[in-house]
Structure P
Amino acid sequence: MSNPFEGSGRWVKAALHTHSTLSDGTLVPDRLVQAYAEVGFGVVAITDHWRLAKPRERDDVVLVPAAELGFDMRYPRYPRQSAEFLAYGIHDIPEDPGGDRSNWYSNAEDNYEVRTFPSLEAGCAWTAEQGGVAYVAHPYWNQLTEAELVEASGFAGIEVFNGSAETECGRGDSSPWWDSLLGDGRAVLGIATDDQHYPLFDLGRAWTMLHMTEPTVEEALSALRDGATYMSEGPLIHDVIVHPDGIEVRCSGARDVRVQTEEEWGAGVAVGHGGRRQGRVLATDDAGLITGAFVEADPGRRYRRVVVVDAQGRRAWTNPL
C-alpha cells in the first residue's frame, strides 16, 4: 500500500460512525454536525441504522452520505444474531435487502431498526453498485469470528477501534481481527470511530484522519478506498518515512512507537521503566516522551503497520505501509 504521509494534501479529522435522532442517537442531524465542527472535525458521515440522514450542507464540514446496515452472519453463535457494516457514499437505502427475516428487528420507541442482507458480500456488492465503500463495523463487539471475515470479501476494511464499544463493554479493539486478515495476505484497511450515540459520553472518543487534497465527498471516499488515512484515540502522527531497514515516525509525545507485523516479528522503541530499543529514539519532548523514533522493520514481512501509544495508553494506528 502507498504511504499517505507522502505527497501533497492535508489531514482532516473525520467522524465515520455516529448516530442522530433518525435512529438511536440523541441529537438531530444538523445539531450533530455542529457538535463535531465545534471540536475540529472536517468530515462527518452520519451512519444511522437503516436511515439516510441528510443534514444541511455547510462550507466547513464535508458531509459523506452513509448508513449502518446489517447482514446475516455465516457463523452465528446465538439465535437472531446478525452483524453490521458501514456503507459510505450511498444514495439509497434498500427496503428489502433480502436477508433472513428472523434477524430483523424494530423498536419504534427507541427509533431503532435492524434489517439484513443475506451475507456480508451481498451488502458490500450493493454498496459498490451505488459507488460506495464498505467497512465492517466493530467485529469484536458483534462477536464476528475471524473465519467469517477471512472467508468474506468485498469490504475495503474494518473498524479497528470503536470508542463506544470500548467504553460500553471493553470490546472496542478489533485489531486482532485486522492482524488475522493482514497476516492472511489481505490488503485490508482500518478506521477508528467514536460510534457516538450520547455526545457527552461518546463524541470524539476516537476518529480517523483522512489525507485530502480538497474538501469534497469524492476525496473523502477516495481516501477510504485507498487507505489515505490513519486512526487515533488520542496521539497525532505527523510523519512516517519508510527506509530500507525500518520506519521513521514523527508524532505527538509517546511512551511507545511500534511496528507490528505478522506472527511475532514486530518491533518497538519505548521510554520509561523497561523501555526497549529495537531501533532508536530520534527526539523527545520536555517530558521525555518520544516525538521521533526509528524502528527496525524487516521489509520482507507480509505487512508493516505503525502503532503510537501515548502516556495514557491511548493509541494511533497507520494502515499497512
Structure Q
Amino acid sequence: MSRWGQAGLLNRRHALCGGLASLGVCALPAVAAQDQTDEKSDESGSTRLSFETPQVQNWRIGLVLKTPVTCTDVFATFPVPMNWPEQKVTVTGRTIDPQVTAWDTRELGGGVKQVMLKMARVPAGSTVEMTFNIAIERSRIVGPTQTDDLVIPAKVGRDLRFFLSSSPYIDSSNARIKAAWRELAAEEVPNAWARVEQIYDFVRDKVKYVEGSLKNASQALREGRGDCEEMTSLFVALCRNAKIPARMVWIPEHCYPEFYLEDASGKGHWFPCQAAGTRQFGRMDEYRPVLQKGDRFKVPEKRTTTRYVSEFFKCDKKGKSNPDPNFIRELIDV
C-alpha cells in the first residue's frame, strides 16, 4: 500500500481540533459550487499525444464525520479529481447533510482541486456526510510519432518556472544530483527527446525498486534503491537540472512523472513516462484516475509547502473525546 494512497490513513494524520481564527476563512456560499467539481481544467490538450480506448470508473469521495462530542466551527477540505486532457470528470450524485452550512471549491497551483466545507455546529452523537459520486473517464495516452523537432523551452513563464525548482523530497540542488546531471550532460545526444530518455534510463538503471520509508531523491540515488515516489522524484530532479520542466502525477497507490517540451512552433506539450514498473516512455497505459499533478503546493491551512495535498479537518470540540472524521475515496460499482 502506498504511503499516500489511502484517504482513511491520511485522515488520522491530519485530524486536528482547535480554533478557526488562524485559518482566515471567510463565509462560503453554499450554492456557489453546485457543479464546480466538473469544471474544465485550464490545461489544453496536446496535439502530439492521442487519447484512446477510454474507460469509466465510478468513485465516491468525501467526508463522513462521526463525533461523540459536540463540535463547533468545523472546517474540512478534501481533494477531488479534475479534468485533464486524458481525463474527464463528471459529478453523478452527491450526499450533503443539512448540517453542512457552507461549501465551495478551490484550485491550488493548477494541479489540485479541493472541496472546502464548514459546519457551524455538530451535536454529540451525530453522523454527518458530504460525499460526491464521480464518474471518471480515463484514456490511454499514446505517444507521439514525431519527436526530433521537440526542444527544451528557451524561455519559461511563471507557471513553468514552478516546475523547475526544488520541491519537498525533490532536492534538485543537491550536490550528488548535480554531479549526476553533469555526467549525463557530458554525453552527446541527438535531440531533446533523446536527452530526456537518457535521464529516464539513468534513473531506472541506478535505482532498484524497493519499497520503504519516504526519502529525498538524492538519498535514493546514493543508496541505489527506492519506490515509485523516489524514482519519480529523481527523474524530476534531473530533468529540472537540465532546464526541462517536470512534475509528479499522483494516481491511487502510485505516481509517475511528466516532462515538458516544445515543438517547432513554440507550443508546449506534457509527456508522461513510467519511472517505476513497465517501461513506458512518452506514453501511459493507465486507467486509474489522476488525483493530482504537481509536487509543490502551498495549502493555506498548512505553514509548510507540501508535495501532495491531503485531507484536512479542524474544529472546536466541547468535551474530552475526539471526533472521528473519515475521509472517503473508494471505487464503487453502479
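Any read-out appearing in this document is the output of simple, stated calculations on the displayed coordinates, not a laboratory observation. Please read these numbers as outputs of a predicted model, since none were measured by experiment. Cβ atoms are built from the backbone, for glycine too; each structure is taken alone.
Which structure, out of P, Q, was distance in nm of label points 7 Å out along Cα→Cβ at positions 131 and 219 derived from, given a value of 1.8?
The structure behind it is P.
Quick check on the output: 4.4 is distance in nm of label points 7 Å out along Cα→Cβ at positions 91 and 243, derived from one of P, Q. Which one produced it?
It traces back to Q.
Can you spot which of P, Q the value 30, 54, 16, 0 was calculated from, given it is P(r) over Cα pairs in 20 Å bins from 0, in percent?
It must be structure Q, since only it matches.
Here FRET efficiency 1/(1 + (r/R0)^6) of positions 203 and 275 (r between Cβ atoms, R0 = 35 Å, to 0.05) was calculated and came to 0.55; which of the structures P, Q was it taken from?
The correct label is P.
Comparing distance in nm of label points 7 Å out along Cα→Cβ at positions 75 and 179 across P, Q, which structure shows the greatest value?
Q
Could you tell me which structure in P, Q was used to calculate relative contact order in percent (Cα under 8 Å, 6 or more apart) as 29?
Source structure: Q.
Once distance in nm of label points 7 Å out along Cα→Cβ at positions 59 and 139 is calculated for every structure in P, Q, which label goes with the largest value?
That would be structure P.
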